[in-house]
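Structures given as structure tokens follow.
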Structure 1
Amino acid sequence: MTLSSPLLLVIGLLLTAALIAAAVTTARRRTAALVAAGVAVPGRRRGGAGFGTGLTIAGVAVLAVAAAGPTAMVPVPRASGTVMLAVDVSNSMAADDVRPNRLAAAQRAARAFVQAQPESVDIGLVAFEQGALVTARPDKDHNVVLQAIDRLRITGGTSLGSAILASLSAISGRQVALGPDGSVPDIGYWPSATIVIFSDGQNQGGADVERAAEVAQRAGVRVHTVGVGTTAGTTVQVDGYRVRTALDEQALTMIARTTGGAYHPAADAAQLDGIADSIDLRLTVSDEPLPLAGAFIAFALVLLTGGAVLTVLRTGRVI
């Protein structure tokens with residue numbers, strides 16, 4: 001426990017000591033007068049009145065502690081850290097097996113996810129297709145992310161590996177890439193960071209997805225994946241051709257399992273609407289100040305009231 005005004009405590013305790021001395025002196029004089037008058041027996045205490053006075057003085061002492069501004073530091077768990085949303089904008093996301101289409105459904109789910117997060121969480125956005133682009137860096141201003149989500153447009157192929165590496169770059173503040181031989185770089189440890197990927201999982205090249213997931217795993221970054229689409233799939237028109245596309249749950253599950261995250265299937269819009277509640281972010285414990293003055297004042301009032309009642313009952317006087 002800490003005190004914001006220790007001087008007030010010292011003054012209050014000196015006042016309390018003065019009250020104790022005055023009470024003892026007054027009690028002795030009163031007893032001596034009663035003994036001289038033959039009303040009281042020498043050495044016999046009038047406990048009720050003395051106890052009431054003691055409670056009153058104790059109440060003053062507790063008020064002195066309250067006046068000093070006592071504060072306790074208590075551990076408070078809360079969601080915090082950094083979350084990178086990675087949204088697939090490849091051609092296959094134009095498929096309408098999730099209404100109105102995969103990308104629009106993913107955008108709606110991503111917006112709901114952002115709106116459900118407290119201000120203590122920094123959120124950023126990566127748009128990915130064959131490559132990946134950080135369109136909003138992690139920030140507590142969630143409106144920036146919401147606006148970036150609304151600007152997403154469909155183009156190109158899909159690279160889940162690039163999505164992960166671009167997200168890690170935004171988290172660590174440095175360019176993250178696999179070595180020429182596919183080696184995994186050491187980017188430090190970021191246990192308070194999380195990546196959430198919205199995709200149909202149809203990986204079509206780019207950075208090696210398994211190696212990219214390993215980079216995240218070594219950095220302590222969990223990757224949650226959200227499967228947008230159906231395993232039955234449908235066709236989508238790309239450059240004048242009808243192309244078959246279906247949800248690839250295997251790739252998305254592999255990423256989540258490697259990094260300690262979870263795969264969340266979302267075959268329809270209703271499932272996507274509940275994604276914000278199903279993804280668990282990291283909980284951190286931080287010490288926050290808890291003012292105790294109110295509790296001390298309440299306790300002091302109880303003591304003062306008890307002391308006054310006992311004094312009145314025993315002596316007919318408040319003091």
Structure 2
Amino acid sequence: MLIINSISKKYPGNEQFFLSNINLQINKGEIVSLVGASGSGKSTLLKLIYGILDADEGTITFNEKPIYGPSVNLLPGTKGMHFVQQDYNLNPYAKVYDNIAPVLPNTDLDYKKKRIHEVLELLNILDLKDKQAINLSGGQQQRVAIARALASGPDLLLLDEPFSNLDVILKNHLKRDLEALVEKTGISILMVTHDSTDALSLSHRIVVMQNGSIVQEGSPKQIYNQPQSTYVARLFGAVNIVDASSFATTFNREVNTSDKVLIHPHEITLSSVSGTPAKVLKAEYNGGFELLIVEIEGLNRKLQVSYPHIGRFKKEDQVFVSIMSYAEVNE
């Protein structure tokens with residue numbers, strides 16, 4: 001559906017922000033997340049795809065038709081693609097209903113009214129249809145912007161931080177609704193997110209960006225369990241990264257050619273009888289588990305451990321650590 005071929009983009013006078021040789025494909029019915037640190041190029045890539053910016057090099061094709069920037073097309077966008085940006089671009093003094101209405105033709109007014117009601121109901125904001133956008137919360141405005149993008153039944157939806165202003169309950173509702181929408185209609189979604197949990201739980205594929213380049217691409221399980229660098233590993237939650245030589249000596253494990261070893265907190269077990277001796281420095285309550293910070297003599301850093309038996313170990317306790325699994329990574 002979408003083919004990005006060797007796209008590059010530089011900003012004159014600002015060498016910190018650029019894209020370099022981006023190659024990516026989005027298939028029908030696929031949810032893809034762009035993940036990376038601030039300034040890695042995620043939002044710039046979405047703007048290039050939608051035609052808000054001109055690329056310096058490369059091509060973008062959507063449904064077998066080329067996408068051009070403002071040097072060719074004065075108005076961004078193309079049929080079958082919609083972009084929900086972080087500023088929402090709503091008319092603040094128009095009602096919610098009237099913010100959505102312009103994207104649908106007036107050839108069938110009964111269908112238009114029905115369709116607007118459908119998308120408002122999908123986003124759980126039907127009760128807001130007669131309110132002015134200026135009187136809505138940030139999360140409500142965000143859902144109106146997404147509803148407007150969905151109204152015309154696009155093939156591809158571009159979302160820039162779609163869950164940033166939603167509370168946990170509304171975020172979970174919207175994630176389930178987007179999943180159902182993809183399964184029902186075959187729409188594709190390409191979204192930028194800083195929340196690793198959203199990327200892991202919702203995406204079919206994750207694309208990790210760093211300094212304007214794609215550094216890893218794969219399924220959520222591949223990205224989480226087999227990161228190709230410490231940068232990728234740190235993007236997806238708490239993680240222990242230790243020097244390979246220190247790890248091999250301390251736990252008597254074999255490490256091949258990597259600089260570092262990655263251990264997720266849930267891949268560590270604690271015991272009072274066997275394993276590598278350690279000392280508990282802190283126990284932090286996290287609801288369904290405790291996050292324990294333990295110190296092991298000879299290891300170059302303290303370890304974070306997700307422990308399910310709340311209250312069993314306390315600060316200053318002596319424990320024994322075992323590593324269930326680990327991955328080798330490089331800087």
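Please treat every number below as a calculation from the coordinates, not as lab data. Note that this is a predicted model, so its numbers are computed, not measured. Cβ atoms are built from the backbone, for glycine too; each structure is taken alone.
For mean count of other Cβ atoms within 10 Å over residues 62-69, the calculated result is 15.0, so let me know which of 1, 2 that is.
The read-out was computed on structure 2.
From which structure (1, 2) was helix-only ellipticity at 222 nm (-39500 (n - 2.57) for each DSSP H run of 4 or more, over all residues; to 500) calculated, if the value obtained is -14500?
Of the structures listed, the value fits 1.
Using mean count of other Cβ atoms within 10 Å over residues 198-205 as the calculated read-out, with 23.4 as its value, let me know the right label among 1, 2.
Answer by label: 1.
Suppose you compute semi-axes √(5λ) of the Cα gyration tensor in Å for every structure in 1, 2: which one lands on 72, 20, 14?
Structure 1 accounts for this read-out.
Comparing mean count of other Cβ atoms within 10 Å over residues 54-61 across 1, 2, which structure shows the greatest value?
Sorting by mean count of other Cβ atoms within 10 Å over residues 54-61 in descending order puts 1 first.
Thinking only about mean count of other Cβ atoms within 10 Å over residues 86-93, which of 1, 2 has the largest value?
Evaluating mean count of other Cβ atoms within 10 Å over residues 86-93 on every structure, the highest lands on 1.
If relative contact order in percent (Cα under 8 Å, 6 or more apart) is calculated from each of 1, 2, which structure is the one that comes out at 17?
2
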